[in-house]
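Values quoted throughout were computed directly from the atomic coordinates according to the rules given, and no laboratory measurement underlies them. Values in this document were obtained by computation on a predicted structure and should not be read as measured data. Cβ atoms are built from the backbone, for glycine too; each structure is taken alone.
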Structure I
């Protein structure tokens with residue numbers, strides 16, 4: 001039988017930090033600098049080819065395919081300060097979530113342990129390359145930790161902490177629609193599995209977490225209306241799915257059977273279909289761009305998608321499963337330094353006062369290769385994922401604490417949901433899974449430190 005859980009009264013950060021101020025100030029500063037290390041070394045926050053697309057929303061007041069106007073506004077607000085406030089806030093959010101998760105596991109009030117865990121994640125995982133980047137990817141793991149804390153530790157949170165966690169979830173979902181699918185999948189999976197959960201686990205409290213997810217979904221069209229004047233979800237979801245069908249050869253098979261057909265404009269480009277989704281979606285000379293992109297070609301691509309589902313259900317199912325499995329195992333750390341032309345152009349046109357410093361950053365001025373880091377990052381992540389699975393299977397024999405079981409469960413759910421969403425509705429990419437996979441080593445660190453504690457006792461903390 002698993003050890004009894006540690007019980008907490010409702011407690012805020014003030015009680016956790018009380019008596020440890022002299023430790024928390026330098027430890028928190030060091031954790032923040034650790035997560036900012038890639039940006040500090042680069043001389044400018046890291047960018048990605050998509051960064052410029054996010055900035056398009058607030059600068060041109062238009063919707064861009066797959067790019068949240070709300071996250072673009074968040075970036076735009078940091079422009080006067082060379083975007084440093086953005087990566088500082090992202091890194092600070094992650095530090096706070098890690099410390100809050102430690103408290104939920106009976107490891108609170110230990111600043112140097114928190115620093116040790118963050119240092120391990122900085123060296124051994126992809127975490128700092130996302131917290132220091134001008135992209136919403138870091139919000140995916142933030143939403144996972146926030147959901148976990150709201151579902152399994154709601155009664156132990158101060159009121160302001162609960163609302164800030166809810167705001168984190170809502171902002172993450174409105175910043176990227178794939179986060180909405182992941183969060184909904186976690187909520188549904190936990191709700192469906194409630195009757196099968198180990199009796200030692202605290203009963204999940206779903207209502208506030210579910211409301212946070214619903215608020216995030218509602219915030220997406222509302223924020224698009226406020227920023228661009230369009231009350232709609234971020235466009236282009238069907239285009240990303242179509243790109244995956246291009247890559248898997250499903251569209252080519254359909255066109256071989258139907259073309260020539262005057263009703264299908266894509267027949268004119270049958271011989272020029274690319275072999276990958278990235279070229280189809282983003283190459284200036286691709287058929288997708290020549291046909292007008294998501295605005296003008298959207299209706300036809302949706303019709304073809306439905307037609308291929310009816311005609312080739314087995315092929316659709318087989319490729320979806322294979323792509324999901326591929327995505328689950330695809331999580332190498334990467335930093336793009338040779339395809340950033342769209343973002344560079346955005347900076348040149350809209351932020352000329354930043355351009356000189358921006359171009360002097362290592363990412364633009366000289367190429368640098370993070371691939372060698374995967375000699376460490378990939379095995380650490382893979383072993384940690386295996387460790388999470390073993391922890392769930394052997395939880396009673398290993399006497400794993402209930403809160404650790406719940407954390408392992410939620411993280412595996414998130415990794416699986418993200419792999420299915422990105423593998424099926426987009427195209428497998430290292431970035432999609434590596435933005436989340438550092439949560440597995442974090443959970444293993446929690447397990448190890450809980451096991452090292454001697455004499456598990458009931459902890460009572462005075463309520464606010």
Structure II
């Protein structure tokens with residue numbers, strides 16, 4: 001235990017929200033607050049979805065980790081990798097050692113479609129596929145039958161665009177990325193020739209951003225097709241487009257209209273954009289053989305928002321593989337309140353409460369990121385979100401609402417974990433793994449070759465320590 005008057009905070013999770021929270025805590029020194037931060041991560045490797053979710057061909061986005069490395073270099077920061085909350089350390093054990101605990105674990109699961117046939121073989125959550133090709137240890141043993149020739153990707157967000165892009169990339173393009181080796185080999189043998197991208201609303205309501213839809217038209221071995229009829233916007237959408245100040249929406253429609261007017265190229269893979277269509281059933285005996293779709297029309301709800309409404313028009317599209325990309329969802333943490341409806345930890349501006357709409361704040365417990373607000377925004381959106389949470393924590397510190405740990409006898413967390421036989425991975429350990437990944441990548445002309453087996457990573461670090 002550190003016997004001083006500093007503010008001691010544990011952050012559970014090492015994604016963007018966790019690092020931005022740590023950054024704000026350290027900046028509190030200007031207010032006379034000396035913060036010490038221990039960041040707990042279940043995996044040996046940090047960065048959350050920046051490592052396990054950002055597409056391998058988006059290396060520029062991953063450069064944000066340089067910011068996190070700078071935060072981690074602070075003298076009062078400790079990284080505790082390979083430590084599982086609820087298994088290696090319990091909630092009560094953290095609350096007894098820290099003034100505040102911030103849960104920043106993201107949204108690790110997917111939202112279900114809740115349609116017949118969703119659980120057939122060949123139907124997968126896009127989140128699982130993304131984690132697989134990014135080398136997340138929990139998903140490296142998953143199997144995806146890429147002998148399918150026709151695929152449906154359900155959803156019009158950036159994750160859906162990532163899935164489409166990775167499925168359609170040439171091997172030469174993937175060779176320049178940090179996609180894991182087993183995924184690279186599987187994609188090299190892929191028989192996929194048509195990818196249908198299905199969205200329940202129209203082109204102007206698509207959730208993808210401009211670069212993501214633009215990239216689909218710039219790939220070596222894939223062409224994109226948009227039916228000109230799909231770009232004939234309904235009156236509601238046209239009015240929305242004419243009056244909006246949303247540059248992303250305007251540019252998305254411009255890009256899609258350009259695609260609809262292109263002469264289609266004959267390439268290895270054909271990407272077909274389908275709007276105003278929803279899946280109502282996955283069809284097949286033992287595995288997916290087709291998908292039943294219903295045509296939608298847009299209507300305004302009582303708040304003036306455009307919503308899809310099913311018509312009587314249906315069609316059956318033969319496909320052998322389906323990726324469902326309709327949103328991430330948080331999962332419960334042991335003994336921590338959880339809102340099943342929203343898939344988040346209930347909170348008031350980051351202060352954890354017993355249940356949604358409750359005023360019963362749990363002292364010393366906070367939440368940040370997607371597990372706080374739901375899966376929305378981009379990486380940078382987590383910064384103001386985490387700052388809001390830390391401001392509440394600092395206010396509670398100044399107001400004396402947090403427990404006094406000045407003379408608390410509890411054993412230091414790392415000492416306790418070591419005594420229990422947990423191999424705690426430090427940030428220096430991670431930097432060594434990072435160095436090794438980049439060295440292996442350099443030999444192949446790639447950004448890095450990722451480790452994805454936890455046992456292998458821990459064994460390598462043990463060897464490094466033995467030689468030190």
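Numbers at a glance
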{"item": "Given -21000 for helix-only ellipticity at 222 nm (-39500 (n - 2.57) for each DSSP H run of 4 or more, over all residues; to 500), calculated: source structure among I, II", "result": "I"}
{"item": "Answer label among I, II for the case where distance in nm of label points 7 Å out along Cα→Cβ at positions 109 and 141, calculated from the coordinates, equals 2.0", "result": "II"}
{"item": "Per FRET efficiency 1/(1 + (r/R0)^6) of positions 149 and 317 (r between Cβ atoms, R0 = 41 Å, to 0.05), the highest-valued of structures I, II", "result": "II"}
{"item": "Comparison of I, II - label where relative contact order in percent (Cα under 8 Å, 6 or more apart) is highest", "result": "I"}
{"item": "Which entry (I, II) yields the derived value 1.4 for distance in nm of label points 7 Å out along Cα→Cβ at positions 37 and 125", "result": "I"}
{"item": "Comparison of I, II by FRET efficiency 1/(1 + (r/R0)^6) of positions 173 and 405 (r between Cβ atoms, R0 = 35 Å, to 0.05) - largest value held by", "result": "I"}
{"item": "When distance in nm of label points 7 Å out along Cα→Cβ at positions 29 and 325 is computed for each of I, II, the largest belongs to", "result": "I"}
{"item": "Label whose coordinates, when distance in nm of label points 7 Å out along Cα→Cβ at positions 197 and 373 is calculated, return 2.5 (choices I, II)", "result": "II"}
{"item": "Highest-scoring label, criterion being distance in nm of label points 7 Å out along Cα→Cβ at positions 53 and 237, among I, II", "result": "II"}
{"item": "Read-out FRET efficiency 1/(1 + (r/R0)^6) of positions 381 and 437 (r between Cβ atoms, R0 = 30 Å, to 0.05), computed value 0.65, structure in I, II", "result": "II"}
{"item": "Read-out FRET efficiency 1/(1 + (r/R0)^6) of positions 133 and 365 (r between Cβ atoms, R0 = 41 Å, to 0.05), computed value 0.75, structure in I, II", "result": "II"}
